[in-house]
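See the structures that follow.
Any read-out appearing in this document is the output of simple, stated calculations on the displayed coordinates, not a laboratory observation. What you are looking at is a predicted structure, and each value in this text was computed from that prediction instead of being measured. Cβ atoms are built from the backbone, for glycine too; each structure is taken alone.
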Structure P
Amino acid sequence: MNEAFLAILCGFFVGILFSFLRLPIPAPPVLSGVAGIVGVYLGHVCYQFLIHRFFS
């Protein structure tokens, strides 16, 4: 949980810095892009679970 909090905090400050410098944000600008990233991560976690559960 601590890693997630630090990642969100760092991302927040990077977002502020990029906005202050008037640069495009280094992340998907819409919710569907963020949802895609979450989907990729969940797919990875599911694959690892299935491999360890059935093939170990």
Structure Q
Amino acid sequence: MRYVLALGALLGVALGVAGIAHGEADDSPGLQLLGVLLLLGAIVVGVRLVRDW
């Protein structure tokens, strides 16, 4: 189960970075904000997984 959550955290980081990049290219502050929130959430989940491992 931890591996699935770790994979989800990595996917969240990748999607967050992609959202930030696409938001910047399209000059869309809303997409950038969603990308940052997704990125931060994925980092928090990843840190919790590593601490509990």
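Summary table
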read-out	value
Which of P, Q yields 15.5 [mean count of other Cβ atoms within 10 Å over residues 8-15, calculated]	Q
Per percent of Cα pairs over 16 Å apart, the highest-valued of structures P, Q	P
Of the structures P, Q, the one that -26500 was derived from, the read-out being helix-only ellipticity at 222 nm (-39500 (n - 2.57) for each DSSP H run of 4 or more, over all residues; to 500)	P
